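Asker: Below: a set of structures, written as structure tokens.
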Structure I
Amino acid sequence: MKNYVIISSSIIFIIFVVLSVLGFEQKIDPKITAFNKSLSYESEKNYEDAIKELLNVYNTDKDNYLINIRLGWLYYNIGLNNESFTYYEKASKIQPNSVEAKIGLTLPLSKLEKWDEVKKIYEQILKLDPQNYTANLRLGQYYLLRGNYPEANKYLSVSFNNYPSDYESNLSYGWTQYYIGNKKRAKELFFNTLMLSPNDSLATIGYNLSR
């Protein structure tokens, strides 16, 4: 009799657990399902369907940060940069201190060649995160391309010091050192770049000029 009671209790417990799980599955929010389907479509590089899944639930929660930033990324991947900017901007307004949303904003803006706006966003990022790799690197490159080598040096030195094995930091900082007249340092940086990328033409030119 005692064993019967134990078995019966176990069966009731199992039924309770199964019913609880089934009940939980039925209550899953459609946004969770849509978001996960969107991730699955993206893994197959099916960006259009990944977008459709999110748009199907967008009107139920337009202020959802994850959905907005994801739409920004997906539209960027299919080259619809104005749409991408719209959703990244919405995500940035929802979470004003989000560095990732601001970096996202620079993606479509760069494709649209709105460099002054890109520059302003990187400056905003550095107010939130002064050591940010991407903002320091890109601002440094911005000034390097415009011949403002002291400003380029200011930002690229941070990028390089934080990531001394980074290809872009070595190359960009190398050219900055070359143009400010520090050829010995430039040679070292170009040498590093060639270690990271042996056939790099820009690093090869810089290395030969710095000898």
Structure II
Amino acid sequence: MRDADIHAHLLTAAGAYPALRDALARTGPIRIEPAAHRCVAERLFVEVVNQQLSVRAAGAIWARIEAAAVAAACDPRGLFAAGDPDLLRACGLSGNKVRALKAIVAAEAAGLLGPELAGLPHPERAAILCGIRGVGPWTADMVGIFHFHDPDIWPEGDVAAVGCLRRLTGEADTRAVAAAFAPYRSLLARYLWRIKDSGGGMVDAAPA
């Protein structure tokens, strides 16, 4: 479906919730950008670094990681594979994140992060990803939405999306509300993030 058609579908599904429908209408159709990373391991690196951080803090850590990689004549994957705890902690990474990044490198080397993941249903893919140290359901959902472009994931562990939907519908059970937006629940989440960023959802919490 075209972006405009998906937007129309979401507007129809939001019919029972005027505040949500109005926010979606004001936002208008959004363009889905291509995946930003060459492979799932690279997306996982980013998501693990981003966990429990603001966009600004995560960006600062990535800048230090990239500078350290240039100094070491390698890419970030090379730093994570080497796993020098002092170097990586100096970049701003916790010990748990250092271990998680090494685990992602190991999973990739073991063939667990190959192109076949793209053909799996999200629950099966998420089970594989969550078997990697430091990768939980929220991270698996973000990879599914932003790397694999799975259209129908509701990230119920995402504080921003859940909080925005609760505010705009008055409903506590966002999973039940989101069910009406299938098969485009990932797109619903994208719109909610856009609404929140514009101030329409009035939710201040960052993703879990």
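Asker: Going by relative contact order in percent (Cα under 8 Å, 6 or more apart), which of structures I, II comes out largest?
Answerer: Max of relative contact order in percent (Cα under 8 Å, 6 or more apart): II.
Asker: Using log10 I(q)/I(0) by the Debye sum over Cα atoms at q = 0.17, 0.19 Å⁻¹, for residues 72-159 alone as the calculated read-out, with -0.78, -0.91 as its value, let me know the right label among I, II. Don't skip to the end; give the middle numbers.
Answerer: Numbers: I: -0.68, -0.82; II: -0.78, -0.91.
Structure of origin is II.
Asker: Ok, one more. Name the one structure among I, II that helix-only ellipticity at 222 nm (-39500 (n - 2.57) for each DSSP H run of 4 or more, over all residues; to 500) of -18000 was derived from.
Answerer: Numbers: I: -25500; II: -18000.
It traces back to II.
Asker: Thinking only about mean projected area of the Cα convex hull in nm², which of I, II has the largest value?
Answerer: Going through I, II one by one, mean projected area of the Cα convex hull in nm² peaks for structure I.
Just so you know, all these numbers are worked out from the coordinates, no wet-lab data involved. Source: prediction; values computed, not measured.
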